[in-house]
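Trainee: Structures are listed in the sections that come next.
No value in this document is a laboratory result; all are computed from the given coordinates. In this text, all values refer to a predicted model and were calculated from it rather than measured experimentally. Cβ atoms are built from the backbone, for glycine too; each structure is taken alone.
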Structure P
Amino acid sequence: MKKILVVEDEDVIRDFVVINLKRAGYDVVDVSCGEDALRVFEEQNQNFDVALLDIMMPGIDGFTVCKKLREKSSTLGIIMLSAKTQEMDKVGGLMIGADDYVTKPFSPSELVARVDAIHRRVTMAASKEVKLTAYESGPFVLNTQSRTLTKNGVPVDLTQVEFQIMELFIKNPDVALERTEILNKIWGNNYFGEVKIVDVNVRRLRMKIEDEPSSPKYLLTVWGYGYKWSGGQNS
């Protein structure tokens, strides 16, 4: 079942979104405010694959809903809808746990493609059958069966996107990965958005895994190119 929660206070936009997602085969539950979104999420036992959240809403805004939903589920795919084009709206949503953002106005094909990409990632993570495999790198242990990461034995709480980024880096130690290569591997070759999403997610990931995020020793920047994983061996 492809189940999605749509949270949008403007009736015309919400109806447009719902119609196109239903045509694409999604089971859609739609609400008009953040309060109802949180209530429905709990009432339906968090049984959603993706949540599509408008940012600017009366009462509880999309940022707050995103943060609360992410606290309840690390596997839920979250996409932010924004009427603004300001960079801070995009970065703000990603930093608190969103997986992607779509700026209004958007076409039906773009919306469905972005939702499909997130849904594909969520379902692949949930259904992936792998042998018990643990990758060790410095103080980190990444387990691809339980999809967990620990640092010095302490669990690190990651979203599915963050886990996939960590998996990519730990499996490629000391390899400089270009930003567009990371984008294609994690978000897919047909991703509509900007490569900037890679930088924001790396920044968010550093805040979780680095002792000093402003001076990283594990997830390093390769200036003008991308990033590489050191595992802290050179520090």
Structure Q
Amino acid sequence: MNFTYNRGGGFLSSIPPVTKNIIIINVLIWIMTELNQHFMIETFAMFYPSSPFFRPWQIVTHMFMHGGFWHIFFNMYTLFIFGSVLERVWGTKKFLFFYFATGLGAVALHTGVQWIEAQSYMAQIAEGKAAGAASLHALKMTPTVGASGAIYGLLMGYAMLFPDTVLTLIFPPVSLKAKWFVLIFAAIELSTGVFGIGGGIAHFAHLGGLLFGWLIVLYWKRNNKMYQYR
């Protein structure tokens, strides 16, 4: 099966359809969030399942939410760069599956880590420690937003397909092969997540995206499904 894209209609028409539509949806929802932040975050951000604000659809909708301009800018820039390549390689259906599978894998690991934290806080409450109750309340009231889990999945997918491609960061201007960048990102996310560095960032969601991206591509490689579009 061959995939072709119209390159005669300007910049947007040169972007593969799934990548383009995901970017457009993210931008529109970001604008809506800027206009009515309270409603959008309370309704569509991801809350811990026992939070009074949790709704089942948040498992998906949080992937289209962002916490500010630079958050959405870097996520969508990365999606444009790596998503365009992967969608052309895999085709629209396979790429769409990969994007959402890694995004859902990311929130699964993130929520699993939150559950472990919640158990620790409840043990503190049982011991009569007030800090446990405050920490548990904060966990339930803190929303999670962003496409970063799926974006990290794309980075892993790209690194597994093109491991020796040299990439250069915008800041700092460092050049490394894709496989080394991904390993460094994974090490940073694991260490910062374990030691609680960089509060407000869902480090384990990033790790979840990397992990599920690795598992999916590994499965496709081992079963000769990497370039089958169905």
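Trainee: Can you rank P, Q by relative contact order in percent (Cα under 8 Å, 6 or more apart) and just name the one with the largest value?
Mentor: Largest calculated value belongs to Q.
Trainee: OK, next. State the single structure among P, Q that was used to calculate FRET efficiency 1/(1 + (r/R0)^6) of positions 37 and 149 (r between Cβ atoms, R0 = 30 Å, to 0.05), giving 0.55.
Mentor: It must be structure P, since only it matches.
Trainee: Taking 18.8, 68 as the value of Rg and Dmax of the Cα atoms in Å derived from one of the structures shown (P, Q), identify that structure.
Mentor: Q
Trainee: Which one of P, Q has distance in nm of label points 7 Å out along Cα→Cβ at positions 165 and 189, as calculated from the coordinates, equal to 1.8?
Mentor: The structure behind it is Q.
Trainee: I have -13000 for helix-only ellipticity at 222 nm (-39500 (n - 2.57) for each DSSP H run of 4 or more, over all residues; to 500), calculated from one of the structures P, Q. Which structure is it?
Mentor: Derived from P, not from the others.
Trainee: Here FRET efficiency 1/(1 + (r/R0)^6) of positions 53 and 173 (r between Cβ atoms, R0 = 35 Å, to 0.05) has been calculated and equals 0.45, so which of P, Q was it run on?
Mentor: P
Trainee: Rank structures P, Q by mean count of other Cβ atoms within 10 Å over residues 117-124 and report only the one at the top, that is, the highest.
Mentor: Largest value of mean count of other Cβ atoms within 10 Å over residues 117-124: P.
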